[in-house]
1. Identify the structure, out of 1, 2, from whose coordinates P(r) over Cα pairs in 20 Å bins from 0, in percent was calculated to give 22, 47, 16, 6, 5, 3, 1.
2. From 1, 2, which structure was FRET efficiency 1/(1 + (r/R0)^6) of positions 250 and 306 (r between Cβ atoms, R0 = 30 Å, to 0.05) = 0.15 calculated on?
3. For distance in nm of label points 7 Å out along Cα→Cβ at positions 290 and 346, the calculated result is 5.3, so let me know which of 1, 2 that is.
4. With mean projected area of the Cα convex hull in nm², for residues 314-433 alone as the yardstick, tell me which of 1, 2 scores highest.
5. In terms of mean count of other Cβ atoms within 10 Å over residues 114-121, which of structures 1, 2 is highest?
6. By the measure Cα Rg over 2.2 N^0.38 Å, for residues 58-329 alone, tell me the structure among 1, 2 with the highest figure.
7. Using distance in nm of label points 7 Å out along Cα→Cβ at positions 194 and 218 for the comparison, can you identify which of 1, 2 gives the largest number?
8. Assuming 19.8 is mean count of other Cβ atoms within 10 Å over residues 138-145 as calculated from a single structure, say which of 1, 2 it is.
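Only the coordinates and a few stated rules stand behind these numbers; no lab work does. Computed from a prediction, not measured in an experiment: that's the story for all the values here. Cβ atoms are built from the backbone, for glycine too; each structure is taken alone.
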Structure 1
Amino acid sequence: MKRKERIVKKLVALILVALLAVSCFACTKATETPATQAPAATAAAEAPATEAPAAAVGKVYYLNFKPEADEAWQALAAQYTALTGVPVTVVTAASGTYSETLTAEMDKGASAPTLFQCGNKAGLDTWGDFCYDFTNTDVYKQMTTNDFNLTKETGEVAAIGYCYECFGIIVNKALLEQAGHSLDEITDFASLKAVVEDIHSRAAELGFDAFTSSGLDGSSSWRFSGHLANMPLFYEFRDDGVTAQPATITGKYMDNYKNIWDLYINNSATDPTQLASATGDQAEAEFGQGQAVFYQNGSWEFSNLTTTFGMSADNLAMIPIYCGVDGESNAGLCAGTENCWAVNSQAAPEDIQATLDFLNWVVTSDEGTMMMAEQFGPIPFKDAKATSNVFFNDANQYLADGKYVVTWAFNYTPNVDTWRAGVVAALAQYSAGTGSWDDVVTAFVAGWATQYAAQ
């Protein structure tokens, strides 16, 4: 028994020694793996399971140009702040007051906007020193065209066009058909005039009128001192081959401007003497509530008309602004942009970067591109979403049919707010019967030369 016990003890000892050797061998192999050959699994195991988000750096302050998009921008800003921790403030200037508001806000130093609107060459002349160069930024690399951007003489990209828009005469097709007419009838000023005057003459019977009010209150007047004024400017500049801001204009097509203005104000439920105080909201409500067939405005109205007023997209269309120019049956819609983002080069470096990062997210994220498509239609960025805006579809159809684009000649306006104010005052007096059309021509033509010299 003792001999057996000794044999068992030896066997146990041998087994323990063997186990110890194996264990040490394993430990040696694990610790001797060269650093340059660390397996991926080891590296992954040593990394944190998820990266902690970087601490929020900088802030964004956007002085928004478009009141109709305020709600959408506020919601998007809140989403971005919740996602990144970067505070994004959106302040929307009242309609018609953007220039004054921007001037006041830019005087606030460190509290000035980091993102603002610089929509044309006149704006670039004023704010060029405050425009950060977009060249080589991520958001600029997302663009699909340079056509809508503003550049300095040095080649710096001072402002980027983030959308393009179209405007014309918006039509309620259902009401038009109820009045016994169709879009196919309207191909020039003469045919538009015939349809409009027929509807106005039967307004009491039909329960609706031809045009909405052409308000000259500050919330509405830009539609006529800017967009409608584009018609005589476009045709004059096209004739003369103008490619830069002219010092003077001739007013060659002012009679055509009068044609369409008279058609607007004499075929509406609003008395022309009341136009000085009529507002943009008033005109929008008249159209949205089915009180008028025609409404001069732009593609930006699609969301309000279909969402706020519940209008069916199938009943909406946009036709060109016809004013009696030869060959205008070949015209398409007015298309271009004054919607250009500029980043404040005088802001703190971290705020500049935060603003550029925000813009890049706006044009690449699902949240941002969806909002842009809904509010602004087509955007010139790689990740742009398709739009359901029928006004853009109409613009594209005119192009497909070989119609010419009526470009935005009003971008050349000198001292734009002051010049427009003079035109609006003359239009209001003419419409009220206290002034003549010659006064409008003087404000338009002589006013241009005066503001060019002052600028």
Structure 2
Amino acid sequence: MDIIIAGGGKVGLTLARQLVAEGHNLTLIDRDSHILETAVEQYDAIAVLGNCASKEVLLRAGVAGADLLIAATNADEVNLLCCMTGHGLNKNLHTIARIRNPEYADQVMTMRDVFPLSMTVNPERQAAVEIERLLRFPGFLRRDSFAKGRTEIVELRIGKDSKLCDVSLSDMSSIVKCRVLVCAVLRAGAAVAPSGNFVLREGDRIFVTAPKENLTVLLKNLGIITRKVRKVMLCGGGRVSYYIASFLEKDGISVQLLEKDHQRCVELAQMLPKTSVIHADCSSQITLEEQGIGDCDALVTLTGMDETNMVISLYGGSRGVPQIITKLSRGENSSIGDSMALGSMICPKELCCNQIVRYVRAMGNQTGAAVSVHAIADGQVEAVEFLVDETTRNCNIPLKDMKLKPNVLVVGITHGTQTQIPNGDCVFTQGDTVVVVTSGRGVLQRMNDIFA
């Protein structure tokens, strides 16, 4: 497809890399010539210098013949105008706009006829939703949901005291006492597709597929004590903090929000009446102690600096905070964080890009397209959800008799409301939801792409 990305920031360049790798023709618009030079050199993209909301610039970028326009500049207003202008020049154009300001959320939804948007994305709100889900199950580093929340892939770290340390996967069921499947292991920064005789070691990060109802059983039998989160400390007063605090207020959870900008504190206090907004420098050890960091059930570091978030998270870990969540603006920092006790790591940029990539794949394959796409194991493995339809091959054939592509594994089959962790005798039928993981380089656009 011919795709135009307006804005060469973190989201724009991450999308450029991924969409070019999937074979799309890409044009990038930005005001910064240096950003465009990088895009041309690294991603083989066409570069157009200028204001992406300008009719002339969009025409130079080929909007009249484009299939999709993604507006991801730093200004919501520019993104909206860009999409409106692009759609005015090409009525068949699909448009996606990044809208980050909470004040615009309801407006965009209720005035969809005015704003010709195929989809909007809000990285900060997406990150807040993911963080709230992690706070509900404190034992997991990460949770990805499939089949309308009935199937999950969760991430756990194997510590030296873990019941799974030095245990082979074939013996795991006797410990966890519920049906789960380890679909990937991250060891020393490299993703591994494990077999039954694979032995888990200290420091491994494992990705476990399980029906949602098995998650509590899994944690209990692993001896991971989880208590309901009652007090949360948020470090940083950005948009992610606002969204999380508003979610937690509704859940009746006590929230302390630390922000060093006084005016921002005033704004947050007005918007979050049940949150304790504190004007303080959260990077100060003295401040953290004064605010009772050692008494918190969870610490979420959300400043605009990855390095600051890492340092605060490390200090929280040294003070015994049971659950720590670290926001990273740059996904590549997650590999650094893997060697540190940073708890769960959330990257809003990656969440946003995954959502857009799923839409792009659905555009190219209206029938049998991926329902959801999640990058796991530091992006080295992809988990993809498909709906089995009339075009799907190999229905009612046992998995053991199918020929799947190398590095493709079926990890979950949902029939109606029932989820199976499959064995060789399992089958899928029309209407089922199937979750697969792949560590191969090829892109799984449709369900039939999993077959050899």
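1. Numbers: 1: 22, 47, 16, 6, 5, 3, 1; 2: 23, 54, 22, 0.
Answer by label: 1.
2. Numbers: 1: 0.15; 2: 0.55.
Only structure 1 yields this read-out.
3. Values: 1: 5.3; 2: 2.7.
The read-out was computed on structure 1.
4. On the way: 1: 11.9; 2: 9.9.
Going through 1, 2 one by one, mean projected area of the Cα convex hull in nm², for residues 314-433 alone peaks for structure 1.
5. Details: 1: 23.4; 2: 17.9.
Biggest value here belongs to 1.
6. 2
7. Details: 1: 4.4; 2: 1.2.
Max of distance in nm of label points 7 Å out along Cα→Cβ at positions 194 and 218: 1.
8. On the way: 1: 15.9; 2: 19.8.
Value 19.8 for mean count of other Cβ atoms within 10 Å over residues 138-145 corresponds to 2 out of 1, 2.
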